[in-house]
1. Looking at relative contact order in percent (Cα under 8 Å, 6 or more apart), point out which structure of 1, 2 has the largest value.
2. Out of 1, 2, which one gives 2.5 for distance in nm of label points 7 Å out along Cα→Cβ at positions 68 and 116 as computed from the coordinates?
3. Looking at structures 1, 2, which one was semi-axes √(5λ) of the Cα gyration tensor in Å calculated from, given that it came out as 31, 26, 16?
4. Identify which of structures 1, 2 gives the largest calculated value of distance in nm of label points 7 Å out along Cα→Cβ at positions 108 and 196.
5. For which of the structures 1, 2 does the calculation of helix-only ellipticity at 222 nm (-39500 (n - 2.57) for each DSSP H run of 4 or more, over all residues; to 500) return -12000?
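Just so it is clear, none of the values below were taken in a lab; they were calculated from the coordinates. Predicted model only: the values in this text are computed from it and were never measured. Cβ atoms are built from the backbone, for glycine too; each structure is taken alone.
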Structure 1
C-alpha cells in the first residue's frame, strides 16, 4: 500500500470515529468502557504479531514503547473519548487531527530543532485561527463543559504530534510501533477497567457491543494505527500529519446526518480555516529531475531502496 493510500484509510476512519464514539458516550457506554474496548481488543489483535516477531524487535523498541503508549495509546485515546462526553463530534475532528500539523511544526522545532517552512508556518497560522474561533464559540453562551472537551481534544492532538515525531526519529517499524502501543495500552487499561467497573460489558445488546467493538478495537485501535504508521514510514512526519484536511468537514457532515449536530456559521468558518491550513502543508511540489539525468533513473524522494 502506498503512503497516500494508507493516509486515506486513516483519514476515513478518523472522520467517522468521533461520530461513533460520541453516540456511545452520550448513550449507553461510559468512557471507561470504550477505552477498555479500544485497547483491550486492539491489544489482542496485535498480540500474535508480537509473539511471532518477538526476536526481531530490538530491546530499545520495547522501552521506547512506553512513551509512545502515552502519546498515541492510552493517554491520547482516553482524552478523546472523555472529551466527547462534553463537546460535539466535529470539535473532536477539528481540534484533534485537524490541528495536528500545527503541533508537529511547533513541537518539531522545539524538540528536534526542525525549522518549519514558510508554507508550514502559514498553514499553522490558519489552523490556530480556526482553533481560536472554535474556542470563542465554546466560551460564548455555551456550557463550560464544551470548553473542557475542547481542551481535552487539543491535549490529545499534541500527544499525537509527539507520537508522529518520535516514531520517525526513533526508526521504529510501522507494525512494531502499532503493536507495542496497543499491547502496552491494553496492559494498563484492561486491569484498571476490571478493577473499577461496577457492571459487565455483557449487559449491552449484542448489536451495540459489536458496533463499538468494531470501531474502538478494530478500526481505530488497529487499522487506523497501522495505516498511520505506514504513512509516516512512507511520507514522513509532517506530510503524514498534513493529509487530514478533509477530516473536520467529513466529521461535521457525518455528525449532522447521524447525530443531528448542526454547526454554527462561526464553526463552519473555523473548519474551513483549519482545513485550508492543513491543505497548505499537505501538497508539496515534487522536484523536477535534471535535464541531464535519464528519466528511467530518476526516483521521487522517498522511493530509494530500503525505504519502507
Structure 2
C-alpha cells in the first residue's frame, strides 16, 4: 500500500468549542467534498490513501471529529451526536465550503444524515446540497443490534480464533512489535471484510472508547425511520452498501427508500468498499457527483 502523502494544507479550527484538526487534498479550486470519517471516536487517516483517488477531480477536506485523532480534548463533558452536528456546522462555515457536498463513511454517513435532518428543520446555519453515504451506520437501534450480533459472530468464527491463537503463540510481540501490532489490528477488524485477507490494505486506526460510548448513548433507542425524520432529507443522495457488510443491508435499503436516494450494492465487499472494491465504488461516486452537479450549482446561486 502506498504511503499517505502530505496534505496541501492543514490546520485547526478556531470557531469550534474545541480545536478540530483538518486537512485538504486534491485539486485546488475544484469542487469540494467534505469527508466525514467513521467511529464515532476515530480519525480521518484510515480513509487514506484510497479516498485520495477522488482528488484528481475534487478538492477533498477531511477533519478529525471531536475526541478522536488530533482533535482529542481534555474536556470531560460528554460528546454527543448533537456535539458532532454543531461542530460540522462550524467547520463548514469556517472553511467556507459552499455548496456543501458531504461524503460520509460508516458513522460519518449517519452523521451526514443527522446533519441533513437538523438542517431541514432549520436548526443549523448551513445545509448540504448533496450526500454520498458509504456503508452508513444503522439508522435504527434495532439494526445496530443486528450489526453488533453479526460482527461478534464473525469475530468468534473458528478461523479467526485460530489466527488469534497462532499470533499469541508466535513470539512476534517480542521479535517485531510493529508487525505484531499490525497483525493484531487486522484480526480485530477482520469481521468487517468480505475477504479478511484484504484487511492488510486498511490503514490502522484507533477509536476513543469514551467518545464512541457517549455518542451512541446520546442516540438512545433511535429510529430515524419511525419518526419520519429521514423523509425530510430531500437533497440528492447516493447510498452505497457492501453486500457482505455486517451492518444489515436492510438499513441502507430503508434509508435510501425514505430519502429517495440512489442505492448501489457492492458485490464482493463488506463494510470497507474503498479497500475491497475501490474501482466500483469510485465509479459509482463519480457518476453520482457528475449527474448531480447541476443541483449544487442551483443551490449555490439561490
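1. Numbers: 1: 35; 2: 19.
Max of relative contact order in percent (Cα under 8 Å, 6 or more apart): 1.
2. 1
3. Values: 1: 31, 26, 16; 2: 30, 22, 20.
The correct label is 1.
4. On the way: 1: 3.5; 2: 2.6.
Result for distance in nm of label points 7 Å out along Cα→Cβ at positions 108 and 196 over 1, 2: largest is 1.
5. Values: 1: -23500; 2: -12000.
The structure behind it is 2.
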